[in-house]
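Down below are the structures I want you to see.
Bear in mind these aren't lab numbers, they're just calculated from the coordinates by the rules spelled out. On a predicted model such as this, the values are computed, not experimentally measured, just so you know. Cβ atoms are built from the backbone, for glycine too; each structure is taken alone.
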Structure I
Amino acid sequence: MVTTKTGRGAEAWPRLRVADWTETRDTLHMWTQIVGKVRLAHAPLLNHWWQVTLYVSPRGLTTSTIPYDAGAFDMEFDFIDHTLRLRTSEGGARSIGLESMPVADFHARVLRALDELDVPTTIQGHPNEVEPAIPFAEDFQHHTYDPHAAYLFWRQLLHANRALGEFRSYFVGKVSPVHLFWGAMDLACTRFSGRGSPRHPGGAPNCGDWVMEEGYSRELSSCGFWPGGGDEGAFYAYAYPEPDGFADSPVTPAEAFYSQENGQFLLPYEAVRTAADPDRTLSGFLHTTYEAAAVRGGWDRTSLEEDPARWSGHR
């Protein structure tokens, strides 16, 4: 695979038009929901459902370690070799090739592999936050897997994960990991003011309102990347509850805008990809949208923010 190199030997931010991989994206979305629900079935609840997410890895997306009885296991989408790998602390391993197949077949193969590894698992049998929510065992509609598109999507996530991780380092208050929520298939990082929030009204399709109540139980400022919302996906930022004046706050870069339909700021991915300095451009969006939430919301920024380079002189 020929790639373009830029800066520090890293690949250029890849171009991937949503219209060119929608069928693969939607299939992969269902596959990540199945794997995410396996983690949900075994991991204890963490605030805001942090125990259910996936993480960007050097080869794809991973569950990280999942507890099971006295041991543990993990699952990883490898978008280089195009394989779903399952491993246990007892030395067991299975793999499922990532190729075009119905969601129903993928669902059956995952549960069978877990059974073979002595990790029998029952998951909720339908997806969340999508409409319609076709039961996994009956989903023959989603079946496309383009390995090159999946690889490019992972490269998008790899860049976004790095940028979000650097942004996260400026905050010393309660802040989430950079993680992928498989409900909407978005990579997210969320900062919290330390105060409670009003009860969330819910309303996500095929998802209990109580799920959103837990997710938004504290005042927050969230940002991330979603493979939709633009020609090549979009970065987003929102606040809950949204403070007065938030939508009218000045943010950078010039391509960023507040979407009344989505209730959040959006920055087209292509505006970042084509910028002279993509990381700096995205950093400006992340910092200015957070400042809009923190300033308008009256956050105690002195106690919540810190310079991540504060000890660099001692290293």
Structure II
Amino acid sequence: MSSNNQSGVSSPFQLFDRIEWANLNGHFSYNLTNEDVENLHALNEPLTITEIEEIYFPLAHLLDILIQRAKDAHQVVNGFLNKHTQSLPFIIGIAGSVAVGKSTTAKVLQKVLSMLPGKPRVDLVTTDGFLYPNEVLITRNILNRKGFPESYDTKLLLNFLSAMKSGIGNFEVPVYSHLEYDIVQGHRQQVSKPDILIVEGINVLQVNSSKGNNVFVSDYFDYSIYVDAHENDIMEWYVKRFESLRATSFQNPESYFHRYANMNEQESVTMATSIWNEINRPNLHENILPTRYRADLILEKGSHHFVKQIKVRKI
């Protein structure tokens, strides 16, 4: 059952268990195939139609209510101000740790929201594209800090979000390659007047955007989601993903991590654990986890990678 009180302390969130949350979905239904599901989940992240129906259908229903409310408010306020500006995209931020499953959450949400009545255009942008190129990180001696706040071109990210909320028609954002572990020179993702924009990345709820700048990435969000799990589970998922990549993508000579391709399983586990402890764990505790309760909604996963409960900020 839902709870407005956690550990005896008043909370700004309402808590829903999985069954209660699934029952909130009133009338939305979508025709998803097994092929759709297969195309949506990432490596080592199980996804089922049941998970989408019980978690993402109600979430899409909630977001649709908020989107319609935002449209109505925009129209009323414009009338009051005697302005006739166009409707602007509803921007959703998705945050969480490395390996927690943000990309799968973002892709599933993009798919389900695009099937809402009216068939809105839903674009998905990841903040990986706003990382500085490796040559810049090397020059600044922070290549081993990739993923930390200072490794992002926050000014460019803020300019992009400002453009979206200013009704600018087209904006090109850089493209990041996980194979090359770098920004792909000459490649751009075109974002053109989406109805809904999903921005996914570990840094989207952080407040330390850049020195002397009091504007934060999250200032542009209409709704924010944090994907959460127990740290031990996230680390286990990260290690398993690293091992799977070692046996697949890392075998490609073009891969930045090809040097790990000939490791045995134990060497791979040791290396992945070391990377987690030296880079990802400090970043989680210093910069990501502190933003969790800034979100409007928290999806809490169990050890099986499926959502076990949902926290929704009270309105």
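Okay, here's what the table says:
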{"item": "Structure (I, II) behind the derived value 2.9 of distance in nm of label points 7 Å out along Cα→Cβ at positions 30 and 46", "result": "I"}
{"item": "Comparison of I, II by relative contact order in percent (Cα under 8 Å, 6 or more apart) - largest value held by", "result": "II"}
{"item": "If distance in nm of label points 7 Å out along Cα→Cβ at positions 230 and 270 is computed and equals 2.8, the structure in I, II", "result": "II"}
{"item": "At a computed 0.65 (FRET efficiency 1/(1 + (r/R0)^6) of positions 54 and 278 (r between Cβ atoms, R0 = 41 Å, to 0.05)), which of I, II", "result": "II"}
{"item": "Winner on FRET efficiency 1/(1 + (r/R0)^6) of positions 94 and 254 (r between Cβ atoms, R0 = 30 Å, to 0.05) once structures I, II are ranked, highest first", "result": "II"}
{"item": "Entry that produces 1.6 once distance in nm of label points 7 Å out along Cα→Cβ at positions 70 and 86 is calculated, selected from I, II", "result": "II"}
